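We did not get these values from a lab; they are worked out from the coordinates using the rules stated. Being a predicted model, the structure only gives us computed values, none of them experimental. Cβ atoms are built from the backbone, for glycine too; each structure is taken alone.
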Structure I
Amino acid sequence: MPKRISKVILGVGGGIAAYKSCDLLRRLQERNYDVTVVPTPASLNFVGIATWEALSGKKVTSQVWESVEEVRHVKLAAENEVILISPATADLIARLAMGRADDLLTNLVLASAGIKVLIPAMHPNMWHNSATEANVEILRERGFHVMVPASGRLTGSDSGIGRLPETSEIISYLSGVIGSKQDLLGKKVLVTAGGTREAIDPVRFIGNRSSGKQGYAIAQAALDRGAEVTILSANVNLPLPTGAYLIEVESTSDLQAALKANFDQADLLVMAAAVADARPSNVGAIKLKKDQYQEITLVENPDLVAELASTKTYQIVVGFAAETSLNIDEAKRKLLAKGLDLIYLNDISSGEIFGSDTTQGLFFTKDGQQISVAKASKATLANQLLDLVVDKLN
C-alpha cells in the first residue's frame, strides 16, 4: 500500500476568498493532515497571521526574510509533500507561471519537488482573460493541478465562473490528485453516533456523555473513501459531513426503528453511538415535581447491535465498548455474545474520550486478532477501523 500523504502546505493568495481557507484548514486537520499555512503578504489584508497561527498551532511567515536562520523556503519545501494554494489569484497564477520568487510562497513552489494544486478564485473576466488562460495552461504543462473555479455569486453583485469551490469539493479534488484510497466505492455504510436519551418527563432525561465525534469521524472517512453514508445521529451538535444522509433520533427506541429500516441495505454497520442500557418504566406526561423523585423505576433496553447481528446476511458489523478500564475479557465477551466482526475497546475512566478529539484503545476481531491503538485523532482511528474491514467488504 502506498504511503499516505500527510504533510501539506496551505498557501493563501490575496483574494477576498482567503477567509474561506480558514474552514479549509480545519477540514484538512480533521482528515489528519499536518498543515502549515503560508500566506502571501497581500492575503494578510484579508486574514491576519494571528488567525492562521491560532488555527494551525504553528508559526506562520509570509516573507523569505523572516526566520532566515531556518531557511524556511528550503526547509518547508523538503518537509511537505503537497502545496495546496487556495485561493490562487490571477496575480499569483501569473507570478507562478513566470517562475517568480518574490515572497515565501512563490519561493516554496520553486524549491518544492512535491505535488502542486491550485484552486483559482477571481472575477469571470479575469479567469477568461487570455493572459490567465495562457498562464494556467503553462502551469498545467509543468505538472500543476489546477481546479476549475465554481460558478455563482461573487463579490458585490457580480456572478459567474470564478467563485472559490466549496471546501468539500476542494478536498475531494485534492484526494483525487494525491490518489487517496477509494476502496469503498459502491458500498453503503451505516453509522450510529452520539448518545441516546430516555425521557423521564417532558423536561428531563437519562443520557450519557457521548459527543458523536467518533461516529462523525467514521462517517467522514467512509465518505472520503467513496462510500454512500447514512448517519443515525442521536443528539449530536456537530456539522454534518458533506454528502452524508442524516437521520436524527433521540431515544433507544427511535434508534432501533431507524436501524431496522436501514440495516438491510447496508454493507457495513458501525455502532459508534452510546446507547442507554435502561429507560424509565413510566414517563411523566407533565414536568414532575421534586417530591415525585423519590425513585425512578428502570427497565432494560434491548441490545440493538445483537438484534441486528443475529439477522445479518452479508453485512459487516462493528461495535464499541466504552469501559472504565481496559477490560479485555469483557470486550472479547461482547464481541462473541453480540455476533460482531470487530469491536473497539477504550478506557473512559480518565475522562479523555467523551468529547475529545483523540482516542486510544484496542481492536479485537472475531478471528482472534488484537490491535493496539496508541493515542491518536479520532479521524486516524476511523481510517484504521475501515482498513480492518475493507477486505471483508470487498
Structure II
Amino acid sequence: MNDSPDFPLISWTEAEENRSARWRSEAGNPPPKKVIVADDRIPADVAYKLVCEGTGLLWRGDFQNARQLLQALARRIDKQAERKSIKTADKKDKKDKKEAASTPASSITITQRFHQHRQAQAQRARILGMLLVPLEADYSIPLRRAPDVSQACEEVYEVYGAGKEASVASLREVLGLIGAHEWRKKGVPVPALGGSIHPYYGVFSPVRGEYIDLIGRANLPSVQLAFDIGTGTGVLAALLAKRGVKHIVATDQSARALECAAENLQRLGVDKQVELLNADLFPPGQAPLIVCNPPWVPAKPSSPIEHAVYDPDSRMLRGFLDGLAAHLTPNGEGWLILSDFAEHLGLRSRDELQAMFDKAGLRVALKQDIKPRHPRASDAEDPLHAARVKEVTSLWVLKAK
C-alpha cells in the first residue's frame, strides 16, 4: 500500500499492533494525527473532549451507537456555541454599563456575522469529522448493525478515488454518501422540465428552483445555438433543449458533473441536442445565447459541494463576464443568473458588480428578479436571516456595448 498526497495513510495502534489503512476524504481533509480505538463503552463527554483536542476515534462498536454518539457530539458543540454567545453578550453588557453607553448586538455587522458563522461551521465539521469508521475492500462496514453502503461508496470512491482496499473515513462523510445516494436514486423534481434531475455526490442539486423559472420564461434570442457555462447537473442545458434550442454546448471542468449531466440529459430525452465538453468556462466559437449560473458568494469553499455556492474573489463570475463579449455573436445575449445574497452580506456591492460589467464591455439590456423559495429564506433562527430575507435572484440579460 503506497502513501500519497491524494490518498494518504491513517495509522493507529490496536491490540498492541501498529496498523494503517488508506484515508478517504472527499473534502480533502487530512487524516487525524492521533487516532485511538473507541467503542460503545466510551462516554459522550470523554469522546467530546478527545475530538475537540484533535484525536480521531476509530469506531469498533455498534454502528447505530456511533450515529447516536455523532448526534451527542453535535449537541455538545451547539451547546458550547450557545454558552459562548451568552458569555460574550454578558461581557458586552457589563462593558456597556461601565462605559454608560449602549452597544446593541446589531452593532456586529452582517459581514462579521457571516465570517463568524463560516468559522463556526468549519470548526463544527472538523470536530464531527473525528469520529471514524472502517471500510473493508468491498466497502462493507465491519460493525454491528451497519447498513450496506457498498453502492453509495462505489458511486464516489470507485470512479473518482482510489481502487478497492481497506480504508478509513469519517462517519459524517459516510452518512453524506448515503444521503447523496438516496438523492441520486430519487431525484429532484423540476416542474419546468416535466421530470427530475438526479444529482451526483458533490454536484450541486437544483433545489433552489427559482432560477430555473427565470430561464424558463425569458424570451429566447435564438433557438439555433446556446452555450451553458458550468452545467453541473445539466439542468439548464436540459431546459433550453426542452424550450426548443436545437444545439447546446454545455461545459464544466468537473468530470463528475459531466457524467451527472450526461445521465440526466439522456433520462430526459434531450441528449442528442446537448454536447458536453470538459472546459474551464467557454467552449470555442460564438453563440447567440450564453447562460451561466456561477457561485454567488465570493468566499472560500470548505467542501466539494460548496464550490457551487462559494467562489473566492468571484473568479468564475469575473471569468464569465470578461470572456462573454468575445463569445457572443452580434446582438447575442449573455444570461447571468445571480443572487444578490453577497451584497446583503457586505461581500460585494452592486457598484462593484456594475464595474465588472463595464470593464468587460457589457451593458444590461434587461433584468428580471424573483424571490427565493428555499426554507432558509423564512427561517428567523438562521444566523444570516437578516441578509436572507432581503435576497433576490436575478436574470441579467447582458449584451456587448
Structure III
Amino acid sequence: MSNSLAIAAVTTTLRHLLLKGLDIKEVTVRPLDNARRGITDDQVNLFLYQALPDAAWRNMDMPRQVKPGETSQPPLPLTLYYLLTAYSDDDDDIDSHRLLGKAMSILHDHSLLGSKEIKEASESTPRLSGSNLHEQIERVRITLQPLTLEEMSKLWSPFQTQYRFSVAYQVSVVLIESTRPMKTPLPILKRGTENDGVKSQAELLPPFPTLTKVLLPDNHPHARIGDGAAIPADILTIIGHHLEGDSVSARFKHPLWNDAIDVPILPGNTATEIKVQLPDESDKWPVGFYSLAVIIKRAGEPERSTNQLMFSLASRLLNISPNPAARNNEGKVTLTLTCRPEIWPEQRVVLLLGDREILAQPHPKQTDSVKFIVPEATPGQYFLRLRIEGIDSLIVKDYTAKSPVFDPNQRVEIR
C-alpha cells in the first residue's frame, strides 16, 4: 500500500540515489525551461513529464487487504515517466556525457528500489515523513524508456528551450490506496454438507523429507497463541513423510523477523506426523503469514530441510471496551480492543463492525491495545472482527460443530 505521497517519494528516492552516487551538489527536479536557472556547476536534472495508469494493475484489489466476496475501491496504479538530463560546469558535451553515463549506471544498478532506500529518502524530507511507499508489496522498478528523436523533440518543443541530449525512464508500479472504505460481509460458516471441504491424497512419495500439510486445531482457519492465562497456544500437526531423525525441529519465518526461529517439536513424533506448539510470546510472534519447514539432523548426514508450507496466525480478541458502548453527541463511538499477540507499528489494523470497515487510530509503538472511532454509529448489536495484515480474528465459537454459531464474546452493543 502507499498513500498520496507516493509520487513525491519516488522522485525523492531517485534524486537521493543520484546525489549519493554522483557526488555532485546539484541534482534538481525542475521543468526543462528552468533546469539551468542560477546553476553553473555540474548538474543532473530529473524531470517528471508524465504519469499514466498501469494497465496490469487497473481494477485490481489491493493485495492482502480485500478477500473474495468483499467490495473495495481499487488502488490507483501509476507508471511514472522521467527525463534525465546532464549539464557540465562549462557546457562541454563530453563532460555532460560522462556525467549522464554515470547517472544511467546508477539507475541501472538500482533497477528495483529497495524499501530501505525509499524509507531513508522519505525520512530525510520533512514533507514526506508520512509516506508509506516503502511498505508497498509490489516492488518499484526502473526501466530505461526508448524514445525516438521525433518523440524527444515533441517533449522539448513546448518548453521553448535548447535541446540537450537526454534519456527517459519508466518507473512502475506505484499503487496509491483509495481512501474510500470497503464493504465486507460476514464469513461463510460451512463449506459443504458436513463442512469437510476438499479432500486430496498423494500417491507417489519422493525419497527425501517432505511436508504435505499443516493441520490447525479444531478445524480453525488460523492459528493463535494463548491468552496469557488459562488458554495455551495452539499445537500444529505437521503431516509429511521421512520426518524421522536424531534431532527434529520446526523452523518458522515471518516477514517482520530478521532471522528464522527454531522451535523443538513435542514428544511422540513419527516419520509421517509431528506436532509443535507455538511459543506463547505476545511480543515476538506478530499476526501474519508464516512459512514452516522441518529441520532434520541424522548421525553422519548433513542437516536437511523440508519444503516450506504456509499458515496464518490470527489475533485473539480478549476485551472490548466499553461494552455496551454509548454514542456521543456527534453519533460517534470509541471502542478499545485488547488482543494477543501485540500489534507491530508496521501492521495495518482495521475493525470489521458488522459489514463496515473502520481504520485503527495510529499506533506508533508495539501494543496489545488499539483504539477505533466509529462514525455515524447505528444503535444495535454487532459482531466484531479485528483484521491485522488481512487476517481476521476468529469469530466462530466452535468450528467443529455441524451448525457453527458466532462467538457471543465478540459482540458489542451500541446504544
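Observations, loosely collected:
- Which entry (I, II, III) yields the derived value 6.2 for distance in nm of label points 7 Å out along Cα→Cβ at positions 153 and 361: III
- Sorting I, II, III by distance in nm of label points 7 Å out along Cα→Cβ at positions 185 and 265 from high to low puts III first, with the largest value.
- semi-axes √(5λ) of the Cα gyration tensor in Å derived as 49, 30, 19 - corresponding label from I, II, III: III
- If mean count of other Cβ atoms within 10 Å over residues 257-264 is computed and equals 15.6, the structure in I, II, III: I
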